[in-house]
Structure 1
Amino acid sequence: MPRVIVFAEDAAHEVFVGPLVRRIANEHQTSIEVSFRSSSGGFGRVLKELRVYVRDLRRGLEALPDLLIACVDGNCKGYTERRNETQEAIGDFPASIIFAIPDPHVERWFLLDSHAFRLAVGQGCDAPPQKCERDLFKGLLLKAVVNAGIRPPLGGIEYAEEIVNQMDLEYLRQSDQSLGRLIDDLRNRFTEWGHLNS
């Protein structure tokens, strides 16, 4: 069974990307083992943890995963710059890597499919703007959940799995470049694994 390690910048990345990985694995009839590392502390913390993880792999202290997924927000820098910064921290990695880089923040991904949001929470949400502003999308997510009559203790991220499982992935591939890239990268990886096992 392929082992997938997800390094997440914060809990919102973990609860969104984990279900997405499992959903796409199920689409490809692939059983996987997913585990998470470093889901708090922001970008600098996840880079530090990635460096330590890679060092431990080189020393033989950790088993090499079949796939590493590095989840960090674009934070107005965009996919390429964030990927390059993260890749530099990882260095020469002897396994497959996928970068999950929401642009600008992961909470925006929660709001991209109003129909999925309605099925998960009970009421749809407005389409999120394409702008970069610190904490904007956290506030919009909280407001959308509160508008559905819910007082979410975790700001709305607790509905991630239900939202992800209801999302129209084909629509999202076309409508959001950062999420579309992740969906395509995951599908390509699971397709390759399927060919290796057939």
Structure 2
Amino acid sequence: MGRKPNTDARRQQIVEALMAEMAVAGYERASTKSIAARAGLAPGLIHYHFASKVEILLALVDFLIERASLQSAAALDAAGSPQAKLAAYVASRVGLGPAADSAQVKAWVGILAEAMGQPGVRSRLAKWLGGDHAALAELFAAAGSTAAKEHASMLIAMILGSFSLHALNVSTVPKGYAERQIVLWLDSVVPLQAKARIPGARK
């Protein structure tokens, strides 16, 4: 039997509380008490649903991976050519549309940092990013790239780097730069069709 709906809802409430706490305090400074306070729950309920803070972190990683994967899958399904799909992938990751969430971006940066010392986090991210890398390499190859794996690597690196700049709140970084500039880079390695261009991404 699966978990009861109210148990699933309570676990999700705790996971999202950790995400919000990481956005303002980071993972190390987040405590069971602070997570409970942000979720509006008694600390004992946290321990009832999760054996440890690490277990909550792993659940958060799974949640964010699932959400990001659904967003990018929907964006790619709506696109046509390989070039358009690449641009859609970029928009789903760093665009400023309705799905953009600053707390999520900051949580991602914290999760990436934790991956260095948390094997469970590292293995989840490696598996997910490995799948994305393989799919992106196929798209780059289909778009005419002669260095598809390298271009897929660069694309992922640029996206992760833009997350870090956002999380650091660097005041001189222009808002919305990431999507515009990454699409310009895409246009330089696999020229985008006119219909795939994003406003502002002119040569």
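From 1, 2, which structure was helix-only ellipticity at 222 nm (-39500 (n - 2.57) for each DSSP H run of 4 or more, over all residues; to 500) = -16500 calculated on?
Traced to structure 1.
Taking distance in nm of label points 7 Å out along Cα→Cβ at positions 73 and 137 for each of 1, 2, which is largest?
2
For which of 1, 2 does Cα extents along the principal axes in Å, calculated from the coordinates, equal 51, 39, 28?
1
One of 1, 2 was used to compute mean count of other Cβ atoms within 10 Å over residues 113-120, and the answer was 19.5. Which one was it?
So the calculation was done on 1.
Any read-out appearing in this document is the output of simple, stated calculations on the displayed coordinates, not a laboratory observation. Bear in mind that the values here come from a model prediction, so they are computed numbers and not experimental data. Cβ atoms are built from the backbone, for glycine too; each structure is taken alone.
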